[in-house]
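*Asks:* Next come the structures, one after another.
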Structure 1
Amino acid sequence: MDLIYTLEDIKIAANWLLNNIKEATCLAFYGEMGVGKTTLINQVCKELGAASNFSSPTFSIINEYVTMDNNTIYHIDLYRLKDEMEVIAAGVEDCMFSGCYCFVEWPERAAGLFPINHVKCHLTILDVNTRKLSIIM
């Protein structure tokens, strides 16, 4: 399934994603640097009711947000990790299998660790303002 959107449509894109992932809670976000993975994930977290100051977890590896319903959301960025052993040591597996929403950037670093029912979200730059979001379940 594909959706083409602009930054002005980011709320629509976030809701489209949430409406199309069925029961999945672990989502892997693929795309080049600057494609908008963090921006989309932050909007998805807002749509889920998280009321935090969102930031990229590039240096912290894992950001944890709490929704107004007291549910936990994990936003993970594996960019700085070298391999699956470092991912395991960082505690990422616990988040991915927690049953809570878990959004992972740079999932290539831990391809073999994801739950079998995770969703692959591929973001592609179409032009300066336009992105394509493809989801594979």
Structure 2
Amino acid sequence: MPEGFNFFYKLRVRYHEVDSQRIVFNANYLFYLDIAWTEYLRHLGLDYAKLSEANEFDTVVVKTVLEYKKPAYFDEILQIFVRIVEMGNSSFRVEFLIYKDESEILVLKGETIYVTYFPRTASTGPIPGRIRKIFSEFEGLNNQ
């Protein structure tokens, strides 16, 4: 596991995610990051759908940066590493690394900035204390 990461999710590249060269189509990496983010929350005991429905915690993406390093192909298994590296009052920055399964072949580096969102009021706001505590403890973030 890359240094500083405590979580990863494995995903197999499906046929409908590749182009005619059997290479993962670039836009599908956004789906991969979103899937890994949801699984990260599940790993922390957080049910993303229930949190959103209860208006306790949801997020919107305000920025994503992707750096493509190597192609991934149909039927390969990828490991998607996820970590929160910084939290502000209402936003937090998440880093992603995608590697080919059980190898040191880096496919993609990604970064997403999320803002806490409350669906009922269609507004942003501070990261709830309970969520902040869970993130901080899992990631070893001090004074966040």
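*Asks:* For relative contact order in percent (Cα under 8 Å, 6 or more apart), which of 1, 2 scores largest?
*Replies:* Checked 1, 2; max of relative contact order in percent (Cα under 8 Å, 6 or more apart) sits with 1.
*Asks:* With distance in nm of label points 7 Å out along Cα→Cβ at positions 50 and 98 coming out at 3.0, pick the structure among 1, 2 it was computed from.
*Replies:* 2
*Asks:* In terms of distance in nm of label points 7 Å out along Cα→Cβ at positions 74 and 114, which of structures 1, 2 is highest?
*Replies:* For this comparison of distance in nm of label points 7 Å out along Cα→Cβ at positions 74 and 114, the top structure is 2.
*Asks:* A further question on this structure: Can you say which of 1, 2 returns 3.9 when distance in nm of label points 7 Å out along Cα→Cβ at positions 18 and 82 is computed?
*Replies:* So the calculation was done on 1.
*Asks:* Sticking with this one: Tell me which of 1, 2 gives 36 when you compute percent of Cα pairs over 21 Å apart.
*Replies:* It must be structure 1, since only it matches.
Read the figures in this text as sums done on the coordinates, not as results from a lab. Since we're looking at a predicted model, the values are computed, not measured. Cβ atoms are built from the backbone, for glycine too; each structure is taken alone.
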